[in-house]
Structure P
Amino acid sequence: MNLRHIPNLLCILRILLVVPVIVLLANGEYAWTLAVFFVAGLTDGLDGFLAKRFDWRTKLGGMLDPLADKLLLVSSFATLAYMGLAPLWLFVAVMVRDVIIVSGATAYRIVIGPFAARPTLISKANSGLQLGYVLVVVANAAFGIPGQIVASALIWAVLATTIISGLDYMYTWGIRAWQMSR
């Protein structure tokens, strides 16, 4: 095995950890959910560090990393909404944004051609807030901390950044598509 594949293996591990996170969450094992979620977070940080530090970036890794992140977050949001621990409308907003982005990227690829997508600052903030929200909701369910006030504040922060980042993607890529088609 070549060392440059370690980040890809860490992404695959993160994808595999989605199932235990969801099963533990659905079974009300909130402390264990947090532990496995923490391990998944470590794999995310470590794969990014290794890929950048040693230039172990690969095309496969460029696809696996965001896929692993999305699978973990979307499945967590879906499970939390199903269990009544998160509002269904927030899950729907998160899903609609992701569907719009994927649909737009697919249309751009078909009509215009290949592109290199990089997440914007607002998109990174959105992902961080989504992650924080999931952790806060599960920590509240497990230990009653940091409290409902924090979770409620995060709901609105997640919604705001979801809407803003979705509009930002549509505007930015719409302008690029328009410019490329001229």
Structure Q
Amino acid sequence: MTALSRDAHNLLDHLGFAEADVMGYSMGARIAAWLAVEHPAVVRSLILGGMGLALVEGIGGEEEIAQALEAPDIGMVSTETGWGYRKFAETTGSDLQALAACIRVQRDTVPAARLAALKMPVLVAVGERDTIAGSPEGLAKLIPGAETCVIARRDHMQSTGDRQFKECVLDFLHRRG
């Protein structure tokens, strides 16, 4: 995660951004969080989508998900969580091998003490039916001033494009100026 956050920092630097509003979903939220704790000066505000307390505690089942992504065919995936990740990855045309490698790295959790030191505005947005992300309220309690958005009737895969998620993000960004 440190290397991935460094890549994000280098990209912002390459593009000439001294600071940016940073948003990530799921694994992207984990990278965004690491960017915020490793390079706080470049993160103007932080939006963590699809990632609650699992950011600190881990999501568990990473190997099961990685194996589902690496399976020769989705029909060979026998677990509900693995199947959901695989189906979503196929639907979006994602690189299955790259995602499998990333999910294994995702085991790196962010220490609660590092989150407690964050000074920028933070929004934690998680689907009401998300069984992967962990508690959004639990994570927000660890970050001074963090806000939560619970996306009604949505699970981990459904929340990414949900209108309520987008509205929460836009409201958060408009209020922070």
Comparison of P, Q by mean count of other Cβ atoms within 10 Å over residues 109-116 - largest value held by: Q
Compute distance in nm of label points 7 Å out along Cα→Cβ at positions 45 and 125 for each of P, Q and report the one that scores greatest. P
Here helix-only ellipticity at 222 nm (-39500 (n - 2.57) for each DSSP H run of 4 or more, over all residues; to 500) has been calculated and equals -14500, so which of P, Q was it run on? Q
Please compute distance in nm of label points 7 Å out along Cα→Cβ at positions 29 and 133 for structures P, Q and give me the label with the greatest value. P
When distance in nm of label points 7 Å out along Cα→Cβ at positions 21 and 53 is computed for each of P, Q, which one produces 2.9? Q
Out of P, Q, choose the structure whose coordinates give distance in nm of label points 7 Å out along Cα→Cβ at positions 61 and 149 equal to 2.5 when calculated. Q
Taking Cα Rg over 2.2 N^0.38 Å from the coordinates of each of P, Q, which one would give 1.01? Q
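Bear in mind these aren't lab numbers, they're just calculated from the coordinates by the rules spelled out. Just so it is clear, the model here is predicted, and its values are computed rather than measured. Cβ atoms are built from the backbone, for glycine too; each structure is taken alone.
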